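The following blocks contain the structures, represented as structure tokens.
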Structure 1
Amino acid sequence: MLIDAHSHLQLREFDADRADVIGRMQVAGVKTITVGVDDATSRAALTLAEKYPDCLWATVGTHPADGGLDNFNIEVLRELAAHREAVGIGECGLDYYRLKSGEDAVKEKQKEVFRAHIAVAEEFKKPLMIHCRPTKGTDDAYEDLVVELSNSKPHVPVVIHFFVGSVSVAERLLALGCYFTFGGVITFARDYDAAIAVIPLERIMAETDAPFVAPTPYRGKRNEPAYVGETVKKLAELKGISFDEVAYSTVATTRAVFGID
């Protein structure tokens, strides 16, 4: 059995065949956490988790770059977080990838909303699912993330989804107690190898981020949770250990962090 720690099965890319995708996931022995990116997709994730309680859980939150910041309402997030199927808060965080010079007000808004997510995570004692994407060629968003986490010192697990930062940033986030997820991109890009080498296996989870970034040998196709085994296989190769060891560890870590069976 494997757990895909971060997918988006509620998105429209799966509207035509969602039940089939979930069926293939179940046949492959995979369970998944489906992640909200705004109020609507968070509610949809919760609905899916209710429909498929044996193989699916949900997180709720507002993505920093998907257009939901201006409409963010902490009371709505609190309502969503209280749902019995919500196992985490996010995805939330900082995304500077498409920001232009001088858009400091946007960065400040992202930080404000992120701090609200931290507060809700603390209130409901649920882990944070963090999205952090820096300006290309820099660690800028990660540098700010380290500051925010150092200042807030959340007493809940912190998961850095789809980590793309440097070894230096990875080490600083490790020192703060963070966990990391890696997805299909590691099967065809070498940019992640150095960070994976320094992050202990017990701090790593496997994800797909479905429908995005399908792994080899499915590149160019829509990603889905059934493919998470390709990421586990690559993690095993990079760590120089067996597939079974990585599978066991990533499942155990995901279960412990999110409090799931």
Structure 2
Amino acid sequence: MILWIRMSISAMPSLPRWKKRWVRTLRHRAKWYVGARPWLFFPIFRRRSSFEDLLVTKTTDICIEGFPRSANSFAVGAFEHAQSQPIQVAHHTHVPANVMRACQWDIPALVLVRAPDDAIISQAALAKEVQFVEENIDEPVQLVGFHDLLDAWLTFYRSVEPYQDRAYIALFRTTIQDMGRVIDGVNTYFGTNFDLFDHTDENEAAVHAHRGYHAGPQGRRDTFKEEVRSRLEEQLQTDTALQRKMEEAESLFDRLVRTAEGKTDGSVQP
């Protein structure tokens, strides 16, 4: 996700804000249209060297994917940190095509899920932080609106839902609190033998130490999150179309939670 944000912003530093929003929104919609269609996504993105190690192939050992800001970086980092043997992980495309292809090819797929409001708020806050840190913009703006962000969340999990019986679903809180339990669930579900992550403070810190500022929580982003959450709540009060989308997203999230609970002992938390 960070790659998409950087490319979009760096390519248009001198544009007025309304044009930046327009360009960024078009890129966002194009990404999610392509990303929900494996037959279109893979031929295009296999041509990009930055995606070479991220895409599902016949030699992939596991695919780990989720909507942006759903503990993707930590999950992949912790998983790789725990393994005693080299493994090939497809990850961080942040679109459903990778999961769909993994399920079609009977490759273990771990799908990460976070509540829709928390996920899109965190995504919008990160986009503002990128502007602040990398573009030296003192008053960053939200370039993609809530309708488009929520449409993207819905696109990801609507596309994945038909494959939920062939994927292991892990919720955000479980992932960041007990990744060893998530890997154990993957092993039980797929009959694999991946090494478990010992979720100690030291190991968690080691995982975060190898990630960029965007990967984990920190105080600066909390401020942006508060601003974004306030704007979302205000818009939900008056925008009935956005209300309906949020209700649909929450309903889908509830179904995914039930699926995740059905594959564990039922004690997971969203």
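Laboratory data are not the source of any read-out in this text; all were calculated from the coordinates shown. It should be emphasised that the depicted structure is a prediction, and the values quoted were computed from it without experimental measurement. Cβ atoms are built from the backbone, for glycine too; each structure is taken alone.
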Quiz item: A value of -19000 was computed for helix-only ellipticity at 222 nm (-39500 (n - 2.57) for each DSSP H run of 4 or more, over all residues; to 500); which of 1, 2 is the source structure?
Solution: 2
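Given a value of 19 for relative contact order in percent (Cα under 8 Å, 6 or more apart), point me to the structure among 1, 2 it was derived from.
Numbers: 1: 19; 2: 23.
Only one of 1, 2 returns 19 for relative contact order in percent (Cα under 8 Å, 6 or more apart), namely 1.
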Quiz prompt | Source structure (of 1, 2) for mean count of other Cβ atoms within 10 Å over residues 39-46, computed value 21.5 | solution = 1
Quiz item: log10 I(q)/I(0) by the Debye sum over Cα atoms at q = 0.20, 0.28, 0.30, 0.35 Å⁻¹, for residues 95-134 alone was computed and gave -0.65, -0.95, -1.02, -1.16; which structure, 1, 2, did it come from?
Solution: 1
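Mean count of other Cβ atoms within 10 Å over residues 87-94 computed as 20.1: which structure among 1, 2?
On the way: 1: 27.6; 2: 20.1.
Clearly, the read-out refers to 2.
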Quiz prompt | Origin of the value 0.75, where FRET efficiency 1/(1 + (r/R0)^6) of positions 55 and 231 (r between Cβ atoms, R0 = 41 Å, to 0.05) was derived from one of 1, 2 | solution = 2
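Where does the value 63 come from, among 1, 2, when percent of Cα pairs over 19 Å apart, for residues 151-238 alone is the thing being computed?
Numbers: 1: 38; 2: 63.
Going label by label, the one that fits is 2.
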Exercise. Compute distance in nm of label points 7 Å out along Cα→Cβ at positions 159 and 183 for each of 1, 2 and report the one that scores greatest.
Key: 2
Quiz item: Where is mean count of other Cβ atoms within 10 Å over residues 71-78 largest, in which of 1, 2?
Solution: 2
